[in-house]
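Colleague: Take a look at the structures listed below.
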Structure 1
Amino acid sequence: MRIALVAREDELAKAWSAAFAGLSDTEIYRGSIFDVECEAMVSPANSFGFMDGGIDLLYSRHFGWQVQEHLRRAIFQRHHGELLVGQAEIVETGVPAPAFLIAAPTMRVPMALDENSINPYLATRAVLLLARYGQFPSGPAMGTPLSAHLKTIAFPGMGTGVGRIPAEICARQMRAAYDDVMGGRGSMPQSWAEASERHQLLYSDHPVRLQ
């Protein structure tokens, strides 16, 4: 599985280039996400599947508003009406390519995120876990592994739009999610101190002892 990181801003592209340097399965694109050949695009959605703002609005205009309807139906039927930050859901776009949209909330409702937020990490991790270990929830391919169909997934900046997460923090957290899911680093911490340090390193170079 390849990961395409797509930025319209130089700052984000540079941050990703530094954070993901040396990875052969990751590419950075400068321009429109619609120009990337992929099987799935990522929506840094809200928890209720509204796709009428930010990059989600561009998705709705590009694919049609039925994508929002499909996503909200999936959230209602499979997540009891709310897709939590740290979860992801996949729906069909209705076009041959990309055939799928993966929604992963970076916020519960549209809002600026706190400077210590780890939501970009949680959302990216959710997408990668779903793509690597999940199965199609419905349709003709129901029950088959997603990994057999998703060769390339295109990501925008997670939380950098409405959420206003700085590019460097976004890149740091997305790389941490990649390492935990794709790089096999995702072992459980062995102590509260280790868990606290890992958490703080998602948004700071200078973790402090909290206990």
Structure 2
Amino acid sequence: MSVSRGSDVKLCPQCGRALPATAFHRNARRPDGLAFYCKACAAERSEASRRRRGIAPRPRRPEPAGEGTKWCPDCRTTKPLSEFARTKARTKARASGIHTYCLPCHNARGRESKQRLHGGSREYHLRRRYGIGQVEVDELLEAQGGRCAICGRPDPEHVDHDHRTGWVRGILCFNCNGGLGQFRDDPGLLGEALTYLKGTTWQRVLIHPGVFQMCSPMRGRPPSRSS
């Protein structure tokens, strides 16, 4: 039976006390809508579990933070709210919409996690966005002869993928990868751009031995002197 907050009581099996519903966290997955243990016992069990796993106890702030400020448990400093990262969406765990740690500590934790779990930011980025690691990138680059798959520039670093399917297509240099993105991977647009360049680009045409003339195949005005 569900327990109404602030009215009925519930027995905590750890401390053996009959406590009001407000002494228990909410848990929608349980029949009564409340957690199995009271808040105090749940906190004790959580800390005991952390100690068994070799995790240091959570630091407690020495005094309540003032209005417009927040205490960071990593650097143990009280800072303005503007120095804390914002959450993407407010949840019950983050009702304030502000992360637990200040920006420097938040970023340091992110770097540590990427290094510990993935061996570095590069590997994390590749795995998260493209589903491959540096080993696969090196294999693709070796198959391309160590050069950009389009222009042939050496040592390209950008992974090119199909935005519709997610499949990785090759390794490109910065300019070629950005160019495909600007044309939205549309072969039709790229073809039109090629036709446009062929029809409007001024070229040197040999009219006599050693004499050249600048001309445009289709249209356009003469180039400026600074061209």
Structure 3
Amino acid sequence: MDGERGGALPGGPGGPGCGGAAAGKAVLRRALLAARAALTGGQVAAAGEALARRAWEIPELAGARTVAAYVSVGREPGTRALLDVLRERGVRVLLPVLLADNDLDWALYGGPGSLAPAARGLLEPTGGRLGAGAVLEADAVLLPGLAVDGRGMRLGRGGGSYDRVLARLAGAGVSPSMLVLLYDGEVLDGVPAEGHDRPVDAAVTPSGVHRFRRTPGRSAS
């Protein structure tokens, strides 16, 4: 079973009372999770290797000094190979640590041996905590997701952890490249969106890169 990156919070993003968009997200999440559950271990592994090759070639990552990423679990599109490639090539890789309130702290990735099982089936870095604001140093941010549409609107798990990350970045006036890793077939015509949702710049799938709104590179406003 996939680890939960923050369950939906009552009254929060994706929670009860959010209207039709939240209900539409819930229906779409169930369908997408069911499709992922049907994947074989071999399909998941092959997709992860292809994603690593594809992602490393794009300028947002090839030119990055610091990347905020995450450790894939279950049937999520694999990030493990990409994390190791980034680290081996001298990129500073930040990984999230889920806090009790569903916000994210960060710690450096020190290789496969630096990961430990955590709550909700996740794997987290064991190194020293850097604080929630460490993500502001990232040149690129890899976000988990279930789907994205042509506007760059990402469908997440509904816990709101990455909504907080995106709001923190916007509030600080920095705009690293925002990337979501997906399987082929998860770039959709439309994804339900709410007022707090923010678009990503690109989606990377095993077969290609889909760009939505910005040219590569970090900027500050």
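Rule-based calculations on the coordinates, nothing more; no lab input. Being a predicted model, the structure only gives us computed values, none of them experimental. Cβ atoms are built from the backbone, for glycine too; each structure is taken alone.
Colleague: I have -0.72, -0.80 for log10 I(q)/I(0) by the Debye sum over Cα atoms at q = 0.18, 0.19 Å⁻¹, for residues 43-130 alone, calculated from one of the structures 1, 2, 3. Which structure is it?
Modeller: Label of the source structure: 1.
Colleague: Could you tell me which structure in 1, 2, 3 was used to calculate distance in nm of label points 7 Å out along Cα→Cβ at positions 83 and 163 as 4.0?
Modeller: 2
Colleague: Match the computed value 114 of volume of the Cα convex hull per residue in Å³ to one of the structures 1, 2, 3, and report its label.
Modeller: It was calculated from structure 3.
Colleague: Computing distance in nm of label points 7 Å out along Cα→Cβ at positions 51 and 139 for each of 1, 2, 3, which one ends up highest? Could the numbers behind the result be given before it?
Modeller: Working: 1: 1.2; 2: 4.8; 3: 2.2.
If we compare distance in nm of label points 7 Å out along Cα→Cβ at positions 51 and 139 over 1, 2, 3, the biggest value is for 2.
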